[in-house]
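Alright, structures below, take your time with them.
No value in this document is a laboratory result; all are computed from the given coordinates. The model shown is predicted, which means the values in this text are computed figures rather than measured ones. Cβ atoms are built from the backbone, for glycine too; each structure is taken alone.
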Structure I
Amino acid sequence: MKRLTLKFTGPYRVAVVEEAAPSPAPGEVLVKTLVSAISPGTELLIYRGEWPAGMAIDATISALSGEFSYPVSYGYSAVGRVTEIGSEVSPEWLDRLVFAFNPHQSSFVAKPESLVSVPDALLPEEAAFLPNMETAVSFLMDGHPLIGEKVVVFGQGVVGLLTTALLSGMPLGGLLTVDKHSLRREKSLSVGAHAALDAAGPDKVQALKAHLASDGQEASADLVFELSGNPSALQDAIAVTGFGGRIIVGSWYGSKRADLDLGGRFHRSRITILSSQVSNLAASLTDRWTKTRRLRLAMQMLQLLRPTGLITHRIPISRASEAYELVHQHPDRTIQVMLTY
């Protein structure tokens, strides 16, 4: 049997190659992929050649071990069904719908303990949002939003929209979002943002402050999430954060540099800038939380929010090169692109 595997072969080059399908070892299962989600953040850095030199692909995911170099298989949002089991695996695994942090492949082998069983209540496409939902959950855990706080979210891509949707379920004093694409601003309002502003507007900082001051209070935010992937947005985040406020940087800029002015109000306003990254847990949480517990919570949030409305395109894996070109060239028309099998 054969399988299809997506490979990044160089900057702006994607190939789908046919190779021999693996057979499960005694302690493994074979999964036939149904759908996998393209990450418009991390995967676009690989697609554009912006991955930092000498950096490991992902030390926490066994399927993505090793240092980055082309050609490389990548992806971490695969959902499929177990079609074959090894001799040492319980028969209960056969025909089970599972999620895997696995590259884009039409089939793959895995150890059962590395898979996440998908509840019957979730569709395969919904389950493919699990990594991004886990990321959004981790942002809230790191940001510690409080009742009545005014919150701003820069960037309304997939993760930004999921973060906004989670925040909208809290009794905040205000929830504002910023993105340059009208489609994403419309989605932002639909998932619960109180206002969505244009990041390309010449007076976006002043517009944000006007919204933040509309209740007669200080024209600043208590908590800001920078999720745009654009280093310049971090300076805007500083500009709208109030005294003692927190900025959670969930963006990964790759090889792009952030040029910041920290000599003004940042210095005197005691603003905290915190990096948030889903591969691990904040040290303050590790006595009560595990990654398994957080992942389980993310799965519950998927059942609550049902995020398939964020899918803008479904494209067969055989046309993966078109899919990445679309995500790269038309962020104004894409939010979540799914590869189908």
Structure II
Amino acid sequence: MIISRTPFRISFFGGGTDYPKWYKKNKGSVISTTINKYCYINTRYLPPFFKYKYCIRYYQREERSRVQDIKHPSVRECLKYLKIKDGIEIVHNADLPALSGLGSSSSFTVGLLNAFSALKGKMLTKKELTNDALIIEQTKIGENVGSQDQSAAAFGGLNRIDFGGQAEVVVNPIVLDKKYENNLQENFLLVFSGLSRKADIVAKEQISKIDLNKKKYEKIYNLVDEAEDILRKKKNLDTFGELLNYQWDLKKSLSSTITNSKIDQIYDIALKHGAIGGKLLGAGNGGFMLFYAKKKNHLKILNKLNKFLYVPFRFDYTGSQIIYYSNNI
């Protein structure tokens, strides 16, 4: 029996420059953090007493005799990639819903690869987890996804992640002193819009317009440098919030699928009542929204957004972990 725990992530700056179509020709970077909300994968070899060979429980339940008949794309491709021939049982649980802009699908894939590898008696490095997850999602499944979510889920922590070149993915931790880090965390508000969306579909239009939006993506990339400078030099954190606001205006202009009237209304209410900046997390058109506001204004903002779920969080620095390991069959 193996249980893996893999964090979800919040992306602050640079989203979109982590698409391979962009960073294969240009520089790409993001600043993101993982948070203390997790995806759990419980897996074991299935005892040979059942009519099926694979039992997978997520929001659906699958009982399959052949790996190629498994509908869940990540489960199917991870089993094939790792050449697992024995029967497998998988149970998935999570602290937050899928399709919500927190990189949940990549957290699932990273956690699944980690658990499967441990089941086979091998512990992967964080870099190996990242690379394998990229292969699964971008090559084997062929999804329209970037490369930041897999990296964040595997490594954990507050990082600048650079994309492109021979290494393709380089994770650079941003280390803050405790007081400054605490001030940063306390000024964030995470609110669920109530809208779910499939990132692969939303991202498809954005990726198709990358060449047309080159100057905007260059600006988004440059904002990563500015944001990193704010954090590393311990500048006034309000400028971090202002930069989020500027980036959100840029991101909205990249594609018609990124925002909608409900998202715009939520954002406008937050700014009107004390938020300095914010953004919709993930590809767009639904999911969680992040706001930066002085702590004294949080109650006023939340009272105005009381129809929406508020989720407190803290940064996570662990990345994907095996939290239970037993090799008893």
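Computing distance in nm of label points 7 Å out along Cα→Cβ at positions 47 and 223 across structures I, II gives 3.1 for structure I.
Among I, II, considering only relative contact order in percent (Cα under 8 Å, 6 or more apart), which has the greatest calculated value?
Numbers: I: 18; II: 27.
By relative contact order in percent (Cα under 8 Å, 6 or more apart), the leading structure of I, II is II.
A value of 0.95 was computed for FRET efficiency 1/(1 + (r/R0)^6) of positions 271 and 295 (r between Cβ atoms, R0 = 30 Å, to 0.05); which of I, II is the source structure? For FRET efficiency 1/(1 + (r/R0)^6) of positions 271 and 295 (r between Cβ atoms, R0 = 30 Å, to 0.05), the value 0.95 is produced by structure II.
One of I, II was used to calculate helix-only ellipticity at 222 nm (-39500 (n - 2.57) for each DSSP H run of 4 or more, over all residues; to 500), giving -11000; which? Answer by label: II.
Distance in nm of label points 7 Å out along Cα→Cβ at positions 23 and 239 was computed and gave 6.3; which structure, I, II, did it come from? For distance in nm of label points 7 Å out along Cα→Cβ at positions 23 and 239, the value 6.3 is produced by structure I.
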